[in-house]
Each structure stands twice: as structure tokens, then as C-alpha cells.
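> These are the structures, in C-alpha cells.
Rule-based calculations on the coordinates, nothing more; no lab input. Keep in mind that what you see is a predicted model, and the values were worked out from it rather than measured. Cβ atoms are built from the backbone, for glycine too; each structure is taken alone.
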Structure 1
């Protein structure tokens with residue numbers, strides 16, 4: 001299948017235009033995975049993409065467009081990581097997937113359509129390349145080394161996504177925390193809850209979400225509103241025993 005992952009939103013025509021291009025050139029299903037990646041936030045998108053791609057299988061093709069530098073000198077690339085293809089800009093968006101994959105090949109896309117707008121490479125370049133890959137056709141390409149994002153942490157201790165419930169997804173993998181870990185954000189110390197039903201109403205908490213990331217929530221209410229959370233807010237990990245001693 002072809003999987004779309006963008007910051008385009010769903011109130012504008014851009015997603016539909018990409019569907020139209022793909023439909024003309026490929027017969028595989030198209031999945032709208034996420035179109036509300038925080039706007040222009042390449043780093044948040046990179047950690048979200050890695051978390052979300054795990055439910056897909058080898059052979060699937062991702063069209064990844066968070067591309068504030070579209071039309072500039074960043075390279076258009078396609079990356080094969082553990083059997084899945086990722087098509088998008090070389091601006092760091094694909095780098096966490098690359099970092100955590102066991103087998104990776106990266107290429108610059110040399111193929112160009114007859115018409116390429118300066119502002120919509122998602123429609124004119126990345127979508128048709130993905131359609132070709134889904135049909136087993138490799139477009140013109142050359143080996144490529146993705147840009148250096150070595151300074152990005154392996155675990156991003158920040159809020160990277162706010163859903164419409166007001167839950168705050170972080171870039172921390174839940175496997176890296178114990179159930180007794182305390183997450184501190186905006187001066188509040190949050191304990192873990194295995195399920196929403198185990199939290200009291202009005203009690204903010206953290207839990208392991210379905211993407212295996214640490215997520216901050218408030219039962220039947222908006223954690224984002226209650227705690228004034230925003231994309232990029234830092235998260236600290238605290239030691240429970242130390243906190244109890246301080247009390």
C-alpha cells in the first residue's frame with residue numbers, strides 16, 4: 001500500500017490532489033496515516049513517523065512530506081529501510097527511521113516529471129515516485145547519504161503531537177521507562193497509569209500509548225488545556241524514590 005504522512009491538514013485540497021496523482025498511476029490501496037504533523041516541524045515529524053511506521057509491512061511505500069524548504073536546495077530522496085520505502089525531502093524527516101532500521105539504502109531521486117511546480121513536490125514528484133515504487137518500478141536515482149542529524153537525541157523528551165482529545169504525545173519510547181517513573185512537565189509530576197479507567201477524573205497522568213510512546217493525558221478532559229501544553233514542551237524524567245524522600 002501507499003501511506004501518506006504530511007503536515008498538509010485536511011481542510012485544503014493538497015491531500016486530494018496527491019490521491020488523484022497516485023490513482024492515475026497505481027492500483028494499490030492508499031492510507032491517510034496522518035496529515036496533521038505539527039506544521040513545518042521536521043523533527044517532531046521524524047519521531048512520529050518512526051513510531052507510526054511499525055504497524056506496516058515490508059513493501060509498503062510512505063510518502064512523507066513535511067517540507068518547509070520545498071523548492072530550495074534540499075534533495076528529494078527515497079529510502080528503503082527494513083523493506084519499506086520512504087519518499088520525501090532530505091531535511092531530517094526520514095532520519096529517525098534510518099537510524100533505527102537494521103538495513104538501509106538511500107538514493108537521491110534523479111527522475112523528474114514533465115511539469116514540476118516549485119511549491120508542491122508532494123504532488124508532482126513524491127507521489128508519482130511512490131506510485132512507481134508500489135508497482136515495483138525503480139525511478140532514476142543515484143546513491144545518497146542523508147543529511148547529518150547526529151545531534152538529534154535517540155529519545156526526544158518533548159511533546160511532538162497533540163491529538164483532538166488534548167492528549168500530548170512525546171518522543172520518548174515507553175520501553176525506556178519503568179512503571180514507577182515520574183514524568184515532569186510544566187512543573188507537574190505525573191505518575192503512570194496502565195489505562196484511563198485507573199486514573200481519577202481531573203488527574204493528569206502518563207501512559208504507554210498505542211504507538212509505544214509516552215503520552216500525557218487527563219481522564220475525560222484535555223491535558224493540553226489543563227496543563228497549557230504545546231508542541232516542543234520539554235519533559236523531564238524523575239526518580240520516584242527521590243521525590244518521596246523530598247516529601
Structure 2
């Protein structure tokens with residue numbers, strides 16, 4: 001089934017029911033509250049929850065003797081190694097999720113009736129492979145610093161929640177190839193920014209070997225971003241009949 005954007009039976013807009021919309025607007029102009037309380041009371045309650053809430057998890061202690069010594073050495077210089085381990089955990093979670101996003105995009109591409117001429121499947125599989133290798137790179141980096149790559153750090157936990165919407169969009173049978181490519185574009189923009197921050201952290205903490213490895217991964221991600229943006233542009237212009245079929 002084709003999934004191009006088209007005119008259909010969409011009745012979600014207020015203009016579809018002029019009589020009801022007029023009554024709705026008149027009600028809003030009267031300013032009658034629909035429940036007790038006001039915005040200030042709601043903000044106060046939310047503020048109380050924020051002040052009393054515990055943080056989202058913690059970074060586990062070093063899992064090896066080598067890691068204990070490394071953490072101690074960082075503390076002597078004033079560096080908090082747990083911050084780097086937390087961001088490494090986040091990148092690990094993100095690269096795992098990115099690999100799955102590209103797996104979903106490959107399946108969507110194979111099933112699509114339109115757009116297959118825009119996206120080169122071999123290129124898509126290459127990017128998928130690089131995402132998987134980035135996951136292994138981060139896993140080794142965590143172990144090198146004495147951390148446990150299987151641990152869920154706070155930032156990794158947050159990243160998992162953030163990624164839920166992206167995964168749901170990719171795996172939804174109703175989404176078009178262009179919509180899925182745009183979903184991957186959101187991930188690539190975040191991924192590039194994440195690698196930039198990780199490189200800066202590693203530089204400041206003197207992990208020169210990791211910096212070089214992370215910079216290479218960032219170069220890959222920059223190419224991914226350019227490629228995905230190009231795919232989305234071509235798919236959208238073609239759908240709008242602004243490119244030759």
C-alpha cells in the first residue's frame with residue numbers, strides 16, 4: 001500500500017465543524033474555569049515534587065581493581081570520573097538504539113513501494129554496521145576505565161526513555177519511508193552533539209587515546225548526518241513532484 005501524503009477524511013481540525021467551533025471559541029472567551037485551582041497551584045505542586053524527587057539512579061562504583069585506581073587518580077586531580085562514565089553509558093545506550101533504528105529503516109526500505117531509488121540499501125547497511133561498531137567502541141572504553149558496560153547509568157536511563165518515540169515511529173507499519181528517514185535524522189542530530197560533548201570530556205580528563213577513537217566515530221556520524229539529510233530532502237521533493245520520477 002502506498003503511503004504518500006494525500007487528501008483524505010481528516011476531521012481533526014476545528015474548521016471541519018463551523019458551528020461547534022464558534023461555540024467553543026465563545027466558551028474560551030468567557031474564561032470559565034473547567035476545574036478548581038489555577039496554574040499557580042499546579043506549578044507549586046510540581047515544584048514540590050521536583051524538590052523532593054530522588055535522582056534517576058547512580059553510576060556504579062568501579063568493577064575492577066584497575067578501575068578503583070583510575071577513579072582515585074582522577075579524584076586527586078579534581079576530576080569526577082563518574083561524569084565521564086555516565087556519558088559513556090549514555091552513548092552506549094544511544095548507539096544500541098541507533099543500531100536498532102537502522103535495522104527498522106532497512107526493513108521499511110525493503111518493504112517500501114516508493115523511495116527505493118533514493119536510498120541505496122548498501123549504504124544503509126554500511127551505516128548500520130558503523131553504528132554497531134560505535135557501540136563496541138564505547139563498550140571497550142567503559143571497560144578500559146574500569147566501569148561496567150552492562151550497568152544502566154542515569155543518562156543512559158533517560159536516553160532509553162527519549163528513544164521510545166523514535167523506535168515506535170520506525171516500527172509503526174503506517175509510517176512512510178520519508179517519515180522514518182526523518183526519525184533517523186532526529187537521532188543523528190542528537191548523536192553528533194553527543195559525540196562532540198564526549199570528545200570534549202575525554203580531552204579535558206586527559207584520555208588522549210579515547211579522544212582519537214571518539215573523533216573517528218564522530219567523523220562517521222557526520223557523514224551519516226549528511227547522507228540522511230540528503231535522503232529526506234530527495235524523498236520529500238519527489239513526493240511533492242518537484243523531482244523527476
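> Relative contact order in percent (Cα under 8 Å, 6 or more apart) was computed and gave 24; which structure, 1, 2, did it come from?
Numbers: 1: 16; 2: 24.
Source structure for this number: 2.
> Tell me which structure, out of 1, 2, gives 3.7 once distance in nm of label points 7 Å out along Cα→Cβ at positions 55 and 231 is calculated.
Numbers: 1: 2.1; 2: 3.7.
It must be structure 2, since only it matches.
> A value of 135 was computed for volume of the Cα convex hull per residue in Å³, for residues 47-190 alone; which of 1, 2 is the source structure? Each step should come with its number before you reach the end.
Details: 1: 147; 2: 135.
Going label by label, the one that fits is 2.
> Moving on. By the measure distance in nm of label points 7 Å out along Cα→Cβ at positions 95 and 167, tell me the structure among 1, 2 with the highest figure. Let's see the in-between values first.
Values: 1: 2.9; 2: 1.8.
Checked 1, 2; max of distance in nm of label points 7 Å out along Cα→Cβ at positions 95 and 167 sits with 1.
> Tell me which structure, out of 1, 2, gives 5.5 once mean projected area of the Cα convex hull in nm², for residues 39-118 alone is calculated. Please report the intermediate quantities before stating the final value.
On the way: 1: 5.5; 2: 11.7.
Going label by label, the one that fits is 1.
> Match the computed value -5500 of helix-only ellipticity at 222 nm (-39500 (n - 2.57) for each DSSP H run of 4 or more, over all residues; to 500) to one of the structures 1, 2, and report its label. Intermediate results must be reported in sequence, preceding the final value.
Values: 1: -5500; 2: -24500.
The value was obtained from structure 1.
> Looking at structures 1, 2, which one was Rg/Rh (Cα atoms, Kirkwood Rh) calculated from, given that it came out as 1.10? If you can, show how the numbers build up before the last one.
Numbers: 1: 1.02; 2: 1.10.
Going through each structure in turn, the value belongs to 2.
> When mean count of other Cβ atoms within 10 Å over residues 135-142 is calculated for each of the structures 1, 2, which structure yields the highest value? Display every interim value, and only then the final one.
Working: 1: 12.2; 2: 19.0.
Max of mean count of other Cβ atoms within 10 Å over residues 135-142: 2.
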